[in-house]
Structure I
Amino acid sequence: MKKRTLKSALYAAGLSVFLCAAQTQAKDYVVDYQSSKVSFSGTHAGNVFTGSFGEWKAVITFDPADLEASKLTAVFNPASAKTGNSMYDGTLPQADWFDVKNHAEAHFVSAGIAAGENGVYDVTGDLTIRGITKPVTFDFTLSDPEQAPVKAQGTLRINRLDFDIGKKSDAPAEWVSRDIAVTLDITANPAEEERP
C-alpha cells in the first residue's frame with residue numbers, strides 16, 4: 001500500500017511539473033503580413049520623410065510567463081525600402097546608403113526580452129545593416145496574448161552613421177537626420193491556430 005501511495009505521489013508530482021512546463025512554454029507565432037508593417041522615418045533638409053520595407057520576414061516565439069525562451073528574429077530586404085519620393089527611392093539603394101548590391105539583407109536577432117511596466121516589454125539584441133552589427137534596445141507593447149490575433153507595436157531608434165549609412169555624403173547629418181526611427185506594427189497568430 002505504501003509503495004502504491006509513493007508511486008502515485010511521484011506520478012502526480014511528475015505530471016504537475018510537466019503541466020506547469022507546458023503552460024509556460026513559449027509559443028511560436030505566425031505573422032499576418034497583410035496586417036503588419038515595418039516603417040521608418042527621419043528628416044531631410046528639415047522635412048519629415050517616411051517609408052516602409054515591402055519585403056521582410058519575422059520569426060516570433062513568445063510567452064510572457066517564459067520570457068527566457070522568448071525570442072524574435074527578423075530579416076529585411078533593404079532594396080524594398082520605399083518612401084514614395086522618387087529622389088529618396090533612387091538614393092537609398094546606392095553604395096553610400098543601403099548598398100543593396102553588396103548587402104541584400106539586414107538582420108535583427110534578439111538576445112533577451114524583459115517585462116517592463118504597464119504592459120511594456122524591453123528587447124535587446126543585435127542589428128546588422130550593411131554587414132555592420134551593433135547592439136540595440138527598444139520597447140514594445142503587446143495586446144492580450146490570450147486573445148488572437150496578437151498585436152505588437154514598438155519603435156527602434158538607430159544612429160544611421162553607426163551603420164555607415166550616408167556616411168560619405170552626409171557624415172555631419174546636415175541634410176539627413178542622424179537618428180532614424182524604425183516602427184514595428186505587427187499582427188500575429190499562434191502557430192497552432194494557423195494549421196488546417
Structure II
Amino acid sequence: MEITVVGFDPSMRGWGIAEGSLNLESGYLSNLNLLVIDSQEIKGKQVRQNSKDLQTAEQLAGQAIAAAQRAKVIFVETPVGSQSASAMKSYGMCVGILGSIRALGIPIIEVTATEVKHTFTGDKYATKAAMISKALSLYPDTQFPTHNGKISAGKAEHAADAIAAIHAGVQTPVFQNLRRLYTGA
C-alpha cells in the first residue's frame with residue numbers, strides 16, 4: 001500500500017517541500033517532487049514591515065497548505081527557538097503555518113534537526129553538503145533545484161532536508177502507529 005506524504009523544511013526565506021508516494025511495506029519513496037518556496041518581499045519604503053511579513057506568511061502558507069492537503073501525512077523538521085528578533089519572527093511564522101495545517105486535521109510528524117541528520121546520513125553533525133549528497137545518491141532521477149544548469153546548493157539544502165524529514169519521520173513511534181492503522185497490521 002502507498003500513501004502520499006510530504007516532507008517540510010520550514011523557513012521564512014526558503015521552505016523546502018518534498019512530496020511523493022511512500023510504500024508502507026518497503027518504506028521506499030517514489031514519484032518524488034521537490035519545491036523550495038522562495039518568498040518574495042514587497043519592495044519600497046512606503047510599505048510597512050508588518051505588511052511585508054503578512055505577505056511572506058501568505059506566500060508560504062498558500063503553497064505549504066496546498067501540498068499538505070494532497071498528503072496523508074506530513075513530516076516536518078520542526079524549527080526551534082532563536083537568538084534574535086529576526087529569527088524569532090521566522091520561527092513564529094513557520095510554527096503558525098504548521099499549526100494551521102494541523103488545525104486542518106492533517107497529521108504532522110515532528111522530527112528534530114539532529115534526528116533528520118542522523119537518520120539520513122548516520123552523522124548527527126552532517127553538513128549541508130553531506131545532506132545534499134545523500135539525497136542525490138538516493139534519488140538521482142529527481143529534479144533538484146538548479147541555477148544555470150547546476151544543482152543550487154542554497155535551495156537544494158532545503159529540498160534535501162525535506163526528504164530527510166520523511167526518512168526520519170517514518171522511524172518515529174508516532175508514524176509506526178499510523179502505519180499500522182493504514183495497513184491493518
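Rule-based calculations on the coordinates, nothing more; no lab input. As the structure is a prediction and not an experimental result, all values here were calculated from the model. Cβ atoms are built from the backbone, for glycine too; each structure is taken alone.
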Taking FRET efficiency 1/(1 + (r/R0)^6) of positions 27 and 163 (r between Cβ atoms, R0 = 35 Å, to 0.05) from the coordinates of each of I, II, which one would give 1.00?
-> II
Parent structure of the calculated result -15500, given that helix-only ellipticity at 222 nm (-39500 (n - 2.57) for each DSSP H run of 4 or more, over all residues; to 500) is the read-out and I, II the choices | II
Comparison of I, II - label where percent of Cα pairs over 23 Å apart is highest = I
Who wins on relative contact order in percent (Cα under 8 Å, 6 or more apart) among I, II, i.e. which is largest?
-> II
